Structure I
Amino acid sequence: MEIYLVRHTTPDIAAGICYGQSDLPLAATFKEEAKVILDKIPYSENRNVFSSPLQRCKLLANLFDKEVFVDQRLIEFNFGDWELKEWEAIPKEEFTPWMEDFVNVTVPNGESYVALSVRVMAFFTEILKSENEQNIVVAHSGVIRSILANLKDIPLEKSFDIKLSYGQISKITISKKTTIVDCL
């Protein structure tokens, strides 16, 4: 089985803004970025395409296949009260405890990283039970880091060492004996 984890393309938002579950439009470079991604993943008749419900993922997922399974568990980290605020404008009394333990501390009216990981891994466990030769998952950096950290036995607090650029593809090959993770 092959599982392709695809991070969405560049969103149209200024640098320095906190965003997670906000449904952002994509940058004007979407078509060019999407072509590069599509060219890297071979077509398979026996595949499923999964997507976060946010448009920055669904638009790309729809280019792989007309039938896309949208799964709420693939949505990005919920930054709650911090959504669409400048990082520098987040009150220090909220930000500091989260920075000291972003895995377990819940963002005001949001979620913790461990909560994201639990929902994402529930989704991923279902994928592993599928009989498809190929599964394409179009999602977000938090979602993909959570999966890769789990597969590589990396603690969540070190998962941000996994670099994921916009449009990056991580290929997971699973056989009866081994699991191999590659970046394309």
Structure II
Amino acid sequence: MIRLTTPLTIDKVKALKAGDQVLLSGTIYTGRDAAHKRLVELVKQGKKLPFDPKDQIIYYVGPTPAKPGQVFGSGGPTTSGRMDAYAPTMLSLGLRGMIGKGYRNEAVKEAMHTYTGVYFGAIGGAGAYISQCVKQAKVIAFDDLGAEAIRELDVKDFPLTVVIDCEGNDLYEIGKKEYLGEKV
């Protein structure tokens, strides 16, 4: 188990390999497709983003409302493919990590290699458990998007798996080959 603390620098990303189990602590940001669309529009317009993506991580999540006494509602990962159209732009701005579930397209994998990024998988269906890892949460942009607003989270020991490392090693492809008895 690797204990990892943000910011997620290039050296930290390079040390991660597909299949590594990670406990992440520090500041991360949330955003789904509607928020990503707005972020990329701001980039195209030459406007400032609501947070500096350099050496940061975005968690693809739209949490449920927090119950009384909680800082964050149930927040399991959403399907990452919805952000594939926007991820290369975000990676070009220095974003180092993405958290979600499911496959990524080739353009995202190439951008991860070019800009030194990593894709983490979070456990789908474990939103209530994941919410216990969130120690602080505040909306920092696009409040009108509700659950899809961008939040800044302070997390402690958020359990993740490196699905795709910066060298392009993809745990989904590795697992499939191992299952089929092919050389990895």
Per percent of Cα pairs over 22 Å apart, the highest-valued of structures I, II: I
Identity of the structure behind 25, 12, 7 (criterion: semi-axes √(5λ) of the Cα gyration tensor in Å, for residues 73-128 alone, calculated), options I, II: I
Structure with the greatest value (metric mean count of other Cβ atoms within 10 Å over residues 1-8, set I, II): I
Test item: distance in nm of label points 7 Å out along Cα→Cβ at positions 17 and 41 calculated as 4.4, pick one of I, II: II
At a computed 2.2 (distance in nm of label points 7 Å out along Cα→Cβ at positions 33 and 121), which of I, II: II
Entry that produces 0.40 once FRET efficiency 1/(1 + (r/R0)^6) of positions 25 and 89 (r between Cβ atoms, R0 = 25 Å, to 0.05) is calculated, selected from I, II: II
Origin of the derived value -9500 (helix-only ellipticity at 222 nm (-39500 (n - 2.57) for each DSSP H run of 4 or more, over all residues; to 500); candidates I, II): I
Comparison of I, II - label where relative contact order in percent (Cα under 8 Å, 6 or more apart) is highest: I
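We did not get these values from a lab; they are worked out from the coordinates using the rules stated. As the structure is a computational prediction, the values presented were derived from the model and not from experiment. Cβ atoms are built from the backbone, for glycine too; each structure is taken alone.
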